[in-house]
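Read-outs throughout are calculated quantities, based only on the coordinates presented, and are distinct from any laboratory measurement. The structure displayed is predicted, hence computed values, not measured ones. Cβ atoms are built from the backbone, for glycine too; each structure is taken alone.
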Structure P
Amino acid sequence: MSTTALIDYAKYDSYKDSGINELGQIPERWELLSNKHIFSIKSSRVGKKSEDYDLLSLTLKGIVKRDMENPQGKFPAEFDTYQEVKAGDFVFCLFDVEETPRTVGLSEFDGMITGAYTVLEVSPDFDKTFIYYFYLNLDNEKKLKPLYRGLRNTIPKDWFMSYKTFIPTYKEQIAIANFLDQKTIQIDQAINLKQRQIEQLNEYKQIVIQNVVTKGLDANAKMKNSGIDWLGDIPEAWEIKKLKFLTSKIGSGVTPSGGGTTYIDNGVPLLRSQNIHFDRISLDNVARISEFVHNSMGNSKVQKGDVLLNITGGSLGRCYYNSLDIELNVNQHVCIIRPNEKVDSVFLNYLLASNIGQQQIWFFQQGGGREGLNFQNLKNFDFPLPSKSEQLVLVKYIDEQVNVINRAMNSQKEQIERLKEYKTILINQAVTGKIKVC
């Protein structure tokens, strides 16, 4: 069923041109009102009293309180220039509008926020929640683009205050806001349920991989103590091997001489941590270097069958094997693990991606604020190892199971995207009068 087919509500009796190309027609009785009649700009600095205020941030989830006891991200030395926000105030980011994920928020809290934002108070003649949904709709598809000025896509405050908002009767504003509150809660609950199902499927996938790479497929196989407390028993015919005895190379790349200035539009992909995922090597938005630079970085050339592992940052531990028939290189945040004849490349990748590998990665991580993993620790990782022929049988079984689980996960992800699209369309049609909800 298409998303548009879901929007099956009554229409208003008659419409008129709104004069705004991006928004089309509006109900005949609705007004177009300049924002100077709806909002008033506030500018109250907290000064030396910043300790009396909660720190707020504008995010995709709306305006949230920052956790100052466990701070993440950068903070200024002092907050004197931050401005006061009251519950019920609007916060707009009117600069870098095209690049900023969320540029409007309706605060539920008293607090303070950076002075770079614009804080607005809504006249009591208007319903705040309706106004919020109206501007959330515009922000979803960046429909304020005609107001942008300059290289930073800034909307001048006087231009914003002259912009016209669609205004139904006060009774309709409340009805539309209540309708959207109810519907968005229901949609968000459905999305959360599907996200939990994805998490459960992912956990099940990890269990499948873990069981196979530690116990094999023969439920009647004789077991023996692995000699490693956290691993337990393994099949009697298996061995425990350190990673250094299963590889011919463990090492990372470097940043090309000249840094970002060496990147070109067409060239050899230089894989960074954002290109390495648990289920693929992604070439989306990959950096590229010339053949000359690639050849000058001979020690970090990637071969087919190499397992690539992120060794720093927030994606520490993500890994995947290279099955691509193209030239590749890596920077210093990606480690090349080249298997020798004792281990199959895909089986080694499953070992590293399993709880066995991930637990050792997190145990040995180093680097303080920026997590990291050194090669010496990595070389001494312990893994259970069956014969090469058995590895291939196990890989085939895991691949089959993982493919089934991934298809189920992708189905849930597609349904989530359809729900998000439905939510966006529903908000758009309600606040622009394309559907009548009261």
Structure Q
Amino acid sequence: MKQKQNWLIWLLLFLTLVRVNTYTALQIGNTTLWWVIEFLIILLVANVGKKIGRIDPGKDANSVKYLLIWNTICIIRGFVIAENYWEWKNLVGTGFMLLIPLIVYISGNPFFIQKLLRKWFKYMPWLFLVFIPFTIGVEHGADLYGKYFVPVLFLLPFIFLLPVRYRFFILFISMLVILFSLDARSNIIRFLVAGILGCSFYFRRLIRPKFLRICSFCLFIIPIVLLVLGISGQFNVFKMNEYINGDYTTRVVENGEMREASLTADTRTFLYVEVIESALKNEYALFGRTPARGYDSIAFGDFLAEDLGTGKNERFGSEVAIHNIFTWNGLIGVFLYFLVFYKASFLALYKSNSYTMKLLGVFVAFRWLFAFVEDFTVFELQYIFLWITIGICYSTKFREMDDYELKLWVRGIFDKRYREYYSDIPETTSYLVQN
């Protein structure tokens, strides 16, 4: 078991490097290499999680089980309807991504998550320096910072549990991500929200758990309300220039040239229109079009039909996570996706002993809301750590810890003196060894 966990950790670290090629001038590997890595990760996660998951999170994660069952059904349906090379390719890549929720079943092992983070922070920040020169002049190169330093994002809610020097290290990296990603609005938002939640721990005597629960509930409701208002034409939250005064622009690289881009530009409304109209026209709103197919697109479809030679004006995926879940898995998939996030947030907010876990519950609720804005559904560190966070919320072991025990755990990532409190002991006993 220990050897399998070690292999899984090294594969996740390697995935960090492989996936950054999208945002640099480097070409690391190819699709075949990506699929091999993704397949091995899923295989190891399933193998390790089979033993751990029966104990922790156990029955608490039934909603995750139902989501995985429906995802599998949609993948199988995709094998029936796939017609050409690109649809088969999309089915395989997306199929691996839809199995990432299996990570929930290994996230209940505090020692494994601690070791994963320890290895990542030992090697990966220094390797990042190699990629910086290759981002110059690359379109969307600024996205690299936020995509690469996802473990830093993960630790922001724990910021006040860390020693001062590591606290400043995490804050320093976070500031770099924000400053170098001014045109990557989603990265800025994710890091700011996680940072605000982390700072809330300092004011925990003022910000009571009841307020956090109200915030979480609102975060789950807001996207549904805004979607209804948008469809009815009463209010479109994406038309920010209608309610935000001022000219907010930044300079970005596009097609090898520098140009100005508006930070308040509406880049989402037309995507919602295309996704919804495609589902209604082709009658797949309830069950989805399977991971083999995309949605009919006027903006991108003609180019893709000609460039890929599919003859179909379909875009395989959107930048908005909920669009993809809806297109591939239908309203059933969206509902199950909601249940997973809601249950995770509920357990963290109502069934945990630490204030920090409650902050994670709010963060999971925020990620549900943000799924209506962006959050790429891609087999990369961003999506993997989202499900690790969800898995921690489901984990009985993590929810049993108080803030002092969580402090020992998170400090053990950087300082071996705190690791004596943990050991890689069998899954049938507690992972937390209290001194």
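P, Q: which one has relative contact order in percent (Cα under 8 Å, 6 or more apart), as calculated, at 23?
Q
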### Message
When distance in nm of label points 7 Å out along Cα→Cβ at positions 114 and 290 is computed for each of P, Q, which one produces 4.6?
### Response
Q
### Message
When Cα Rg over 2.2 N^0.38 Å is compared over structures P, Q, which one is greatest?
### Response
P
### distance in nm of label points 7 Å out along Cα→Cβ at positions 34 and 338 - highest-scoring structure of P, Q
P
### Query
Once FRET efficiency 1/(1 + (r/R0)^6) of positions 50 and 410 (r between Cβ atoms, R0 = 35 Å, to 0.05) is calculated for every structure in P, Q, which label goes with the largest value?
Q
### Query
Between structures P, Q, where is distance in nm of label points 7 Å out along Cα→Cβ at positions 66 and 346 highest?
P
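On mean count of other Cβ atoms within 10 Å over residues 10-17, which of the structures labelled P, Q is highest?
Biggest value here belongs to Q.
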### Message
Given -19500 as the derived value for helix-only ellipticity at 222 nm (-39500 (n - 2.57) for each DSSP H run of 4 or more, over all residues; to 500), which of the supplied structures P, Q does it correspond to?
### Response
Q
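When mean count of other Cβ atoms within 10 Å over residues 98-105 is calculated for each of the structures P, Q, which structure yields the highest value?
Going through P, Q one by one, mean count of other Cβ atoms within 10 Å over residues 98-105 peaks for structure Q.
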